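Quick heads-up: structures coming right below.
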Structure 1
Amino acid sequence: MSISDKLAYSQGRKDQVPNKLLAQEITSAEDSERLIELIKFIESKPHRRLQMDAALTVAYVGDLLPKMLIPHVDFLIRKLKDPIDRVSWGSMIALSHVSPLVIDQMYENLPEILDAMDMGSIVGRDHGYQILVNLYVVDQYSSDMLFILLEQIRKAPSNQLGQYTERLLGVIKPEDKLELIAALEERRLDLTNEYHLKRLTKNLKKLYK
């Protein structure tokens, strides 16, 4: 059965089960040739829905076995600019999974990642943010990434602020806590939702300890 026949759209499905099964098939056998076939299929620009399914299948591969995506990082970076949203944010999801294994390459392509975060969907921004956090934990990039992460905290929609803060809380370095506190105290002034305020206060208490 061809790659396209195994994708959800080809089977008349609207769920992701066929795409996840294909990703499991590829990763369980560590079938790099099959993954290359999938990527070439995306590049051939088939039907829009097939492109979306294929891109999400690549993301599922990254979730299951990130090392398989290492040779394909340049392709994924290019696809951040794809006009089809699901192809773009599917590529960002894939990059978030593989990023700890190719951290220098992530830093080299930081402008493209940030541009895609600014232009893309909530899903793309969320996974792009995880790439930034993964970069921050690497000492040589911590200083640069702290500035960028704090900018993300300052401009995050109120309903995303809590999760962004908590992801950074788990890895924040002692010497950087005061700057994070300052950024969060700034956000306190513009939050109106009671739940968001309570979550902010809870996270600040952890930092003040």
Structure 2
Amino acid sequence: MQWRRKNYLINKDFQFRYISRVMFGIIMMALVIAFTVYYTTWARIMDEFYHVPQIASQFAALFSSVNNTLIVILLLFLVISAFLSIFISHSIAGPVYRFEKTFKAIMAGDLTPRIGLRKSDEFRHLAETINDMLYTLRHSLSSDRKLVEEMVVVSKRLQSGKDTQKSGASAEVTKDLGKLNQLLNQLQQDVKRFKLKPE
């Protein structure tokens, strides 16, 4: 497949910030749940049976076992969440990377790139909009390029002196035609700097 990415850490800064925020959220939820469970359940149980040493010691062993199990589950959940966060952030960072590459090519005058994303990537609608925009720009500039080339030909013909000498044009008209020719040449160079067709 043409758009397949093999590197899952495309924008490490963004992806590590994303992962750390997800992990922070999970840890905060775990702490709130743990506090709620321990405060409401275990504290009351221990208060009720504190005066009965045999039952209190059995609850203490159970409490320790539940704690150990919960810690293992939380650590396992954190590891799984970290891996899932990498994959989720990859579906965001990958398209952003493609957009950056495309925008740099456009800044360099290349209007031929096409943004292709995978089905699982985010921002596919934005990529399609950018591709449509580039298509429109290519066709508009192509049309403008042809018009400028025609204008340059007409301007050079007028400035060549044959037509102006025959019609008795004034020096001012000849000067204006020279200035027009300079502006058209500049416009022609500006339009030519854009790459409109893939090589």
Label whose coordinates, when mean count of other Cβ atoms within 10 Å over residues 7-14 is calculated, return 13.1 (choices 1, 2): 2
If semi-axes √(5λ) of the Cα gyration tensor in Å computes to 35, 18, 14, which of 1, 2 did it come from? 1
The value -27000 for helix-only ellipticity at 222 nm (-39500 (n - 2.57) for each DSSP H run of 4 or more, over all residues; to 500) was derived from one model only; which of 1, 2 is it? 2
Quick check on the output: 12 is relative contact order in percent (Cα under 8 Å, 6 or more apart), derived from one of 1, 2. Which one produced it? 1
Value 3.9 of distance in nm of label points 7 Å out along Cα→Cβ at positions 15 and 39 was derived from the coordinates of, among 1, 2, structure 2
When 1, 2 are compared on distance in nm of label points 7 Å out along Cα→Cβ at positions 31 and 55, the highest value belongs to 2
One of 1, 2 was used to compute log10 I(q)/I(0) by the Debye sum over Cα atoms at q = 0.14 Å⁻¹, for residues 47-142 alone, and the result was -0.43. Which label is that? 1
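Only the coordinates and a few stated rules stand behind these numbers; no lab work does. Because the structure is a prediction, the values reported are computed rather than measured. Cβ atoms are built from the backbone, for glycine too; each structure is taken alone.
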